[in-house]
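What follows is a set of structures to go through.
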Structure 1
Amino acid sequence: MKRRNWLALLLTLVLALSALLAGCSANNNGTQSKSNSDTSKQTAKADEQVLNLPFGDEPPNLDPQLAKDVLSFDILNEVLDGLTRYDQNNQIKPGSGLAKSWDVSSDGLTYTFHLRDAKWSDGNPITAQDFEYAWKRALDPKLGSQYAYQLYYIKGAEEYNSGKGSADDVAVKALDDKTLQVTLKAPTPQFLGLTSFGTYLPLEKSVYEKYGDKVGSDPDKMVYSGPFIIKTWNHQQNIVLEKNPNYWDKDNVKLQTINLQIMKDDNTIVQSYETGAIDVMGVPSSYMDKYKNTPEFHTKAVATSWYLQFNTKSPIFKNANIRKAFTLALNRQAFVDNVLKNGSIPAESAVPPGIPGYNGEDFRKQAGEGYFKDNDVQAAKDYLQKGLQELGLTKLPTIKFLGDDSARAKQQDQAIQEMWKTNLGVNVELDNVAFKVRLDMMDKGNYDIVFAGWGADYNDPMTFLDMWQTGNGNNTAFYSNPEYDKLIDQAKVNGDLKQRNDQLIQAEKILMNDMPIGPIFFQARAYVLRPYVKNYLVPTFGHDWELKWAYIQGKNK
């Protein structure tokens, strides 16, 4: 997210908060019991159900069919339910979302979802038509959704989105108000998980037709199907979520208010945690020693990859050898040990460890640990000279390195900048901008190199690989390789899961040989969490945090 766009370095800051995510292994903050159950109940009643969190930046787009970044998806996950929702164990089960059950045909192609009785925040019923409308809207080529490709598993979807078919050809049909039928092109193991993803979330047609491109721009230009609603949004300052009184599962939602304070400065974040203004904090590396031995400190490995992304349309970085030079010149181990200090590990491949491959085994082990040597300075110098010769140059022009403008992002960018200067003798200019601006610059190809991250949208290697297909909405490296495209296309419709896995392994090898991205690290998050915050969930993949089941207990002791 994506991602994903399992996507963004700001991620580390905001996410830092997300970093706090103690994930699937969610309950490192189990409830504290009292000797007397009545006393426990009294304590719980005395606690105000308000959670205060830092948030890394202004979310760029809260229109679910247009959202493409982690900040937007984190909020959308709290205010909208899809057909399914990952539960507290990070599992998809019938009844977890707006579909109370579903049937799957024997050939694995047709899904029939049966919706529960549920209401939008405006009191109108949520219907199967809301899903049909939303999914076809995402595929409408006029909308320009960068995540439309996530619906390509549906028969007729790609044809409509590419202008070769019509909306009527898309095999999504509301049979009645409570029954949605979907037919896929091929059996797709991850499809149920995808139905919880942002692009698959429902829309109330009348509301979205009323506000047009203003949808999601302010609280009064949205309706909500999830556990919370957006009560207040002071742009560039804070967002306040409140419990949704019309939510179908409101009895299991304890928090009344979530205050998200937009913060970019590490010292401000630390001070806010120390004074109790926020209840959770991603630990900045410079404060690691202060917190790492405290009871409130936690670490969590997540399915997120951080990498250099090269603009392959650039006159310089269209050359694969130049891309390899900049990638191999980095000392990843030193970076994670001395800059991050949070348990992240060096990355020498695209897909992180822990993502299941064939038969549920670790894809990373099946494909091999990596495709190049860390800190291979001599090889980097050789690649640089070879690339310069191929381009007819004796030295590089000024290279601009795009990144986010948080204090943490700047620190990481500067460390990479210094490695290039030391190991390659290359001077690189930093261009640190607001998160939303960075995403826009990436979309427009207005950069040379960018430090970007991608978190898994679902638990499958495909989420790290199909985004690099030619023309994919999230392929802002503008990379293109016909052989790679063919392998991904084949894997998407291959019912032989062993063969599919082999195709994904071959595709990753091509990607790493061409190197439109240069892997740097697989993320772990170090965070501190106040002990009175219970059930703050941090999934390994998908969203950065899950607040539906969170609550406050014992704060007022």
Structure 2
Amino acid sequence: MSFTVAELIVDTLERAGVRRVYGLPGDSLNGLTDAIRRSRGFTWMHARHEEAAAFAAAGEAAITGELAVVAASCGPGNLHLINGLFDAQRSRVPVLVIAAHIPSSEIGSTYFQETHPQELFRECSVYAELVSTPAQLPYVLEIAARTAVEQRGVAVLVVPGDILVAQLPRPETRAPIRASRSIVVPSDVELDAAATALDRARRVTILAGAGCAGAHDELVALAERLRAPVVHTLRGKEWVEPDNPFDVGMTGLLGVASGYHAMQACDALLIVGADFPYREFYPDHAVVVQIDVRGEQLGRRTVVDAPLVGSAKETLAALASRVRAKTDTAHLDHALRDYAATRNELDGFADDDRNRTPIHPQFVARMIDELAADDAVFIPDVGTPVIWAARYLRMNGRRRLIGSFNHGSMANAVPHAIGVQASHPGRQVVTLSGDGGLAMMLGDLITLQQLDLPVKVVVFNNGSLGFVELEMKAAGYVTFGTDLANPNFADVARALGMHGRRVDHPDDLAEALRTAFAHDGAALIEVMTARQELALPPAIRAAQAEGFALYATRSVLSGRADELIELARTNLTRRIRP
């Protein structure tokens, strides 16, 4: 008995646990989409743009940890995938791509829509291969899928349309493709050396990242033994922050002062499962111990004195059994007091400001946090929504925080939400969408309706590319090219059949959010937020201070003094009250 290559793909993926394929149909992809149509276990998730389909697959892979699949037709269809695939690759989530290609006999002839996908996707994948004959498919499909799940990245199979419909003998049944679960522990010699370095230090701080997933209890136990404050990265927030009495917030450009201070004050820094890229935030004169299951990550961001290749849970436990329990709590106590003061200041910015308009975005984020479900999945757009998510959303061990945190792509929130909601139909999914990001991929609102996905979209509408404006001000530039002439997004949502509401006053926000969160279907709440809100990093470098001064001077000389007045009004009125 024989069947087609496309049927083999569907059968193999179904046995691997895949239930959805995201994408757009096209002639070169017809063999696969028809096989999906005839299958019993698959759903075709029709997005309005291939970029959104790739982000959706990345969102599903991030929330489930399992293989997700996206497909696209030849030429432009494949090219549209690339931004979402870069995001998936840099977020280290397993995604398989079926990239349809022009007829195999025409490859190399500059045929209509010809590209070379296996080369185009090389940089954003752990595996990319062209299927030249039907006989290749059973083997390279398994290699691709297994590489994606084991290396947690993007694997690309480029398959010409004629090969998708080619017949081949039914191969022998192979074991389903599932990720292995390995334990890696450093040698005793390396563990002893790291323990000695930590024992000699008086002030240990821990920097914990997403690699701490599944190792929360071991991390807290070691922090208690070392009397060490724990600073988390953005991707580590959901795994490190919950029920952690030693957590003192984030550091970095989006972080808070207490996280920055805790790292700068230490004489030993223990990095666990983190690849924090901003070198200027690392301490200058501290011994560094780093734990990562990927040895190539060690020492990539700062000089490491004691590198440990190991999985976080087991390595933290092994290290805790070796280090001496510290009794001096001065460093920890100071960091916790600093965090309490920082938290109090941040919370002061997140009030209703006496019902004045425009609404402060911090207040919006705080209200989302208070009213969302205990197991909600939050997805912020890149830009200022990420800042407010990092500072005001509280993780509790059940909530999730997903975003384009490594790739940093605009317009990720709703596309990610498509995959998250599709794979978890009963779970509350909330986006913190920027007005620029939502407008960039506005067609995704149609996808929510077409696929009946009850995502709750909260739009921070400040009429600008807000984070870009912050970068311009810090560098001394007069803001330019960042204005957004937005439609009424709530009206757009209602025109599409969604629940839509626009909020102009703080007193109306809580009721609007409650109604949207309770709505049985997709809902959009558009909140008119302050454009000139400053989101300062925890430490202002001299160049940034000079940049702001230069921005102010240039703005006045350019006839833009009104912008400075609005900036002062937005950021000072809550500090100077009658």
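The numbers here are math on the coordinates, done by the rules we state, and not lab data. What you see is a predicted model; the values in this text were computed from it and never measured. Cβ atoms are built from the backbone, for glycine too; each structure is taken alone.
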Original post:
Rg and Dmax of the Cα atoms in Å, for residues 280-487 alone was computed and gave 20.8, 61; which structure, 1, 2, did it come from?
Top reply: 2
Original post:
-8000 is what came out when helix-only ellipticity at 222 nm (-39500 (n - 2.57) for each DSSP H run of 4 or more, over all residues; to 500) was calculated for one structure; which of 1, 2 is it?
Top reply: 1
Original post:
Comparing FRET efficiency 1/(1 + (r/R0)^6) of positions 240 and 480 (r between Cβ atoms, R0 = 41 Å, to 0.05) across structures 1, 2, which is largest?
Top reply: 2
Subject >> Origin of the derived value 12.0 (mean count of other Cβ atoms within 10 Å over residues 176-183; candidates 1, 2) >> reply: 2
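Hey, log10 I(q)/I(0) by the Debye sum over Cα atoms at q = 0.14, 0.21, 0.24, 0.25 Å⁻¹, for residues 128-231 alone derived from one of 1, 2 reads -0.56, -1.20, -1.44, -1.50; which structure?
The read-out was computed on structure 1.
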Original post:
Once Rg/Rh (Cα atoms, Kirkwood Rh) is calculated for every structure in 1, 2, which label goes with the largest value?
Top reply: 2
